[in-house]
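Student: These notes open a run of structures that come right after.
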Structure P
Amino acid sequence: MARLTYGLDVLDLLLQLLDDFVGLGTAAVGVVERRLQLNNVLLQLLLALERLDLGTSLRLEAGLHRLHRSRVVLAAVDSDTCTSA
């Protein structure tokens, strides 16, 4: 009878340890999931900043292109004026 009680106590202890390990595993999965979510948010912010930077660069380039066209037109007008006079 003592052996049976001892065996049941050991099994009960093992079940408690396994339950604790499952709890730790669940907590670890939660931590990993939160970190992945955070990394996802950071990646989305980085991509948004890249798009913003690209948009700003394209607008600046378009503005410089318009300025260059204006200078070319003014130079052509100026050269026509000089040759006409």
Structure Q
Amino acid sequence: MRPFRPRKLKYDEADEHILRRIAGSVLVMWPELPKDLQDRLMNQASLIEDRHFTVQLRQQIEIFVDKQQDAIDEADHKAELT
């Protein structure tokens, strides 16, 4: 496996919707991913260079993923009721 290292993705602004869809797919499938893969994704995500600098990035990513999982679970529950 490749080692984790800072990386910068190069894409056109017009392609951001593709990146968002890929990220969204990962979030939707998150509970089904093996824990070791989740950890690897978190580690790499915290090293992806971005135009927005932030501290405690890993913690912010974990909070974001948890919030999204809660929202997905709630939406699934509502869909089951209808």
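Student: Consider the structures P, Q: one of them gives -20500 for helix-only ellipticity at 222 nm (-39500 (n - 2.57) for each DSSP H run of 4 or more, over all residues; to 500) as calculated from the coordinates. Say which.
Tutor: Q
Student: Taking FRET efficiency 1/(1 + (r/R0)^6) of positions 39 and 71 (r between Cβ atoms, R0 = 41 Å, to 0.05) from the coordinates of each of P, Q, which one would give 0.30? Don't skip to the end; give the middle numbers.
Tutor: Values: P: 0.30; Q: 1.00.
Derived from the structure labelled P.
Student: Let me ask you something else. Determine which structure produced the value 1.24 for Cα Rg over 2.2 N^0.38 Å, calculated from the coordinates; the candidates are P, Q.
Tutor: Label of the source structure: Q.
Computed from the coordinates by the stated procedures, all read-outs in this text should not be read as laboratory data. Treat the numbers as computed from the prediction; the structure is a model and nothing was measured. Cβ atoms are built from the backbone, for glycine too; each structure is taken alone.
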